[in-house]
Structure 1
Amino acid sequence: MTAKDKLLKLISSPLPGLTYQRKKLFRPCAARVTRIYNLLNQAVFDNQLCRPRIVLRREYKSIGWCYGSYIPFKTGSYCTIKLANKFYCQQWFIMILAHEMCHQYQWDIDRLQRIQKGLPGVLNHGPSFFRHRSKLAEFGIPLQKRVSTYRWFQYQDLKKI
């Protein structure tokens with residue numbers, strides 16, 4: 001089974017009930033985070049990314065961040081990904097991790113190209129971020145600036161958040 005097939009299987013698995021989701025009972029362990037990161041890297045980013053330090057911790061106002069640096073870390077990446085330790089479901093976790101990996105791509109790949117061209121290295125939710133939107137859409141993973149939890153609970157569909 002290829003990485004694309006495994007990712008499609010994960011994203012299309014049945015959703016848990018709303019009560020389960022509201023309690024945020026999906027709590028990924030380090031091994032699952034690494035496995036899903038590797039699947040996304042292989043299927044979407046053609047293994048161009050080296051796995052950064054990924055921190056799972058309690059978050060109040062956000063569910064994911066990608067902190068960049070101008071000096072590479074020991075992992076070879078220029079960023080650290082911080083994720084909440086609780087999610088509504090596995091699909092929601094995959095969507096957030098994919099979003100942060102797009103930021104990692106900006107830091108690790110695009111930033112170096114921009115500096116070589118004499119452009120500023122600061123990146124955000126611009127065209128370089130959305131270049132992966134069509135590739136993620138093949139797997140049913142939306143790529144947006146922000147996600148709405150209200151719309152998620154209303155529709156239970158990643159495409160409508």
Structure 2
Amino acid sequence: MIEGVAVRELRRNADDRGYLMELLRADWPDVFKRFGQCYVSMNYPGVIRGWHLHERQWDLFVCVDGMIKVPLYDARDGSSTKGAIEEHVMGVHRPIALSIPPGVYHGYVTLGVAPSLLINFPSEVYDPALPDEQRLPFDTPDIPYRWETAFR
């Protein structure tokens with residue numbers, strides 16, 4: 001696993017009314033760093049959102065509808081896992097909270113035939129005047145990753 005990345009399995013507490021699932025708690029030190037803001041992103045099937053990284057911000061992804069694949073690439077100088085790639089498949093069939101540290105490129109693609117809903121709890125508030133974000137095209141030759149899925 002890439003240094004600093006954390007995965008927390010989420011538990012559905014189900015009964016005859018439905019279920020309740022905690023997405024984030026301040027007493028989960030493995031994935032919670034600090035609260036900056038929260039947003040939801042709806043994504044159509046096959047849409048690729050990637051690559052980007054942050055210099056200060058931690059991202060915490062939870063996919064609450066549909067399924068997504070999240071590749072990570074460690075671009076940090078001095079990291080014991082520099083150059084490493086890992087993938088996480090997450091969503092309704094695998095509910096997890098995925099903590100992504102600063103300096104790790106990440107993106108995601110919606111899997112299957114239904115849209116996905118991704119909730120992110122970044123550690124920082126987005127500042128459009130000084131965005132903490134570096135972007136690369138999804139097909140950059142700088143990251144040795146292919147965005148293939150079973151449907152592509």
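Please treat every number below as a calculation from the coordinates, not as lab data. None of the values given here were measured: they were computed from a predicted structure. Cβ atoms are built from the backbone, for glycine too; each structure is taken alone.
helix-only ellipticity at 222 nm (-39500 (n - 2.57) for each DSSP H run of 4 or more, over all residues; to 500) computed as -11000: which structure among 1, 2?
Values: 1: -11000; 2: 0.
It was calculated from structure 1.
Of the structures labelled 1, 2, which one yields 2.6 when distance in nm of label points 7 Å out along Cα→Cβ at positions 23 and 87 is computed from its coordinates?
Details: 1: 1.9; 2: 2.6.
Label of the source structure: 2.
Which structure, out of 1, 2, was semi-axes √(5λ) of the Cα gyration tensor in Å derived from, given a value of 26, 16, 16?
Working: 1: 26, 16, 16; 2: 24, 20, 15.
Among 1, 2, the structure yielding 26, 16, 16 for semi-axes √(5λ) of the Cα gyration tensor in Å is 1.
Suppose you compute relative contact order in percent (Cα under 8 Å, 6 or more apart) for every structure in 1, 2: which one lands on 34? Could the numbers behind the result be given before it?
Details: 1: 22; 2: 34.
Among 1, 2, the structure yielding 34 for relative contact order in percent (Cα under 8 Å, 6 or more apart) is 2.
To which of 1, 2 does the computed value 5, 19, 22, 19, 15, 11, 6, 3, 1 (P(r) over Cα pairs in 5 Å bins from 0, in percent, for residues 71-118 alone) belong? Don't skip to the answer; put the middle values down first.
On the way: 1: 5, 19, 22, 19, 15, 11, 6, 3, 1; 2: 5, 18, 27, 20, 14, 10, 5, 1, 0.
That value comes from structure 1.
Figure out for me which of the structures 1, 2 the number 0.95 belongs to, where FRET efficiency 1/(1 + (r/R0)^6) of positions 95 and 111 (r between Cβ atoms, R0 = 25 Å, to 0.05) was derived from the coordinates.
Working: 1: 0.60; 2: 0.95.
Source structure for this number: 2.
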